[in-house]
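Student: Okay, got some structures for you below.
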Structure I
Amino acid sequence: MEITWYGHSCFRLTERSYATVVTDPFDNKIAGYGALKLKADIVTVSHDAPGHNNAEVVKGTSHVIDGAGEFEIGGVFITGVATDGGSVKKKGKDTSSRNTVYVFDYDGITVAHLGDLKQVPTQSEIEMLGTINVAMVPVGGGGGLNAAKAAEVISLIEPNIVVPMHYATPAAKVSLDSLNKFIKEMGLSKPESQSSLKVTRSGLPEETKVIVLEYQKS
């Protein structure tokens with residue numbers, strides 16, 4: 001299967017003979033990057049915010065998933081796990097912001113999109129996710145995990161591959177921390193960078209590996 005990053009928390013997951021998924025499509029006026037021009041069978045929305053919920057911009061979509069549950073669409077098994085998302089201040093009051101983590105199972109290859117996860121998940125939430133091969137992890141703070149919390153979550157999930165998302169880039173309009181903070185937190189020098197990620201069962205590393213994707217224009 002192939003995973004392509006379009007900036008912020010938006011990815012496209014494709015595999016021949018399976019449904020195509022787009023995660024957290026953004027309003028480019030809010031998130032920056034270019035206007036999205038994507039096609040997909042399924043759109044997932046981690047939470048209801050303009051940087052993550054612009055589902056109508058994705059063409060050809062037959063299913064929009066915006067909460068917890070179990071789904072089987074076009075050969076892809078999808079599990080949505082609700083997390084409390086921490087709290088956000090609105091007009092001086094703390095309010096819980098719902099977040100949904102999605103796990104996509106493409107014939108035994110599992111990909112987790114953590115959405116705007118803010119807090120380290122509980123043990124029961126971790127168990128609900130199951131075994132994860134590839135994890136897309138917010139690392140830049142703002143609405144999502146900061147570098148230190150991201151590293152802690154990765155140590156709990158123990159994926160084969162980590163793809164950082166939701167961090168500062170030259171194209172991003174949202175105020176976020178740089179990728180370098182996360183790289184230092186993980187004790188890495190310079191991670192591997194590539195235009196897209198092709199995942200096969202036989203190619204999964206035994207030790208957790210961080211792969212930085214270059215954001216693409218759709």
Structure II
Amino acid sequence: MNMFLRSSLILGEDPVKKLNSKRVALFGVGGVGSFTLEALVRTGVGEIHIFDSDCVEETNLNRQIIATGDTLGLPKVEAAKRRAESINENVKIIPFKVFYSAENSSDFDLSQYDYIVDAIDSVPSKVELILSAQKSGTPIISSMGTGNKLNPLGFKIADIYKTEGCPLARVMRAQLKKSGVKKLKCLYSDETPIKNQSGNVGSIVTVTGAAGLIIANEVIKDLLDK
């Protein structure tokens with residue numbers, strides 16, 4: 001049976017075939033990015049290039065869908081590739097175990113992609129990716145902060161300059177304005193971050209998972225223009 005039968009019933013057969021012809025770049029396959037990848041694979045995007053320099057750690061088990069007892073210690077891109085191919089053996093996953101930055105951004109041709117997803121944690125890397133994507137003319141969506149939040153219903157899709165209440169979005173607005181970026185589609189939440197005594201950032205799967213799925217949904221809509 002065609003694994004995309006149920007998708008075709010709601011999207012249509014031609015749109016599902018269209019998704020199969022698309023190539024997406026996903027930067028960051030952690031809490032948000034791993035769920036974005038999961039949804040893109042299960043919806044039928046044909047080729048996905050994934051970028052992440054980290055390995056799966058025990059602290060990832062609470063929120064990253066690629067993190068299991070069997071993948072501890074593996075590069076995240078390898079764990080993500082294995083999971084994606086176990087879902088759809090025909091999907092083409094190209095892994096890059098790299099930390100994207102200004103130093104290596106010129107190594108990657110972003111114009112080859114139909115869409116780019118920014119699920120990176122580092123502000124300088126996010127800014128560099130957004131600038132490179134817009135220079136190449138490739139659509140991009142950027143994830144703002146999901147840490148220290150508990151409400152998965154609080155996420156919204158908006159232009160970066162219309163966001164409010166998100167500390168990461170505030171920093172990104174200033175950096176992007178300084179860099180001359182006029183607009184950027186992003187996911188954000190105006191929920192006030194929870195403070196904890198340790199000072200470290202906490203996160204849970206109901207929030208990161210919801211964020212990743214919402215981003216994937218937006219990418220799918222844009223790729224299908226609906």
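The numbers here are math on the coordinates, done by the rules we state, and not lab data. Just so it is clear, the structure is predicted and the values come from calculations on it, not from any experiment.
Student: Taking 25, 21, 18 as the value of semi-axes √(5λ) of the Cα gyration tensor in Å derived from one of the structures shown (I, II), identify that structure. Present the calculation step by step, with values, prior to reporting the outcome.
Tutor: Values: I: 22, 21, 19; II: 25, 21, 18.
Clearly, the read-out refers to II.
Student: One of I, II was used to compute relative contact order in percent (Cα under 8 Å, 6 or more apart), and the answer was 22. Which one was it?
Tutor: II
Student: Identify the structure, out of I, II, from whose coordinates helix-only ellipticity at 222 nm (-39500 (n - 2.57) for each DSSP H run of 4 or more, over all residues; to 500) was calculated to give -3500. Could the numbers behind the result be given before it?
Tutor: On the way: I: -3500; II: -12000.
Clearly, the read-out refers to I.
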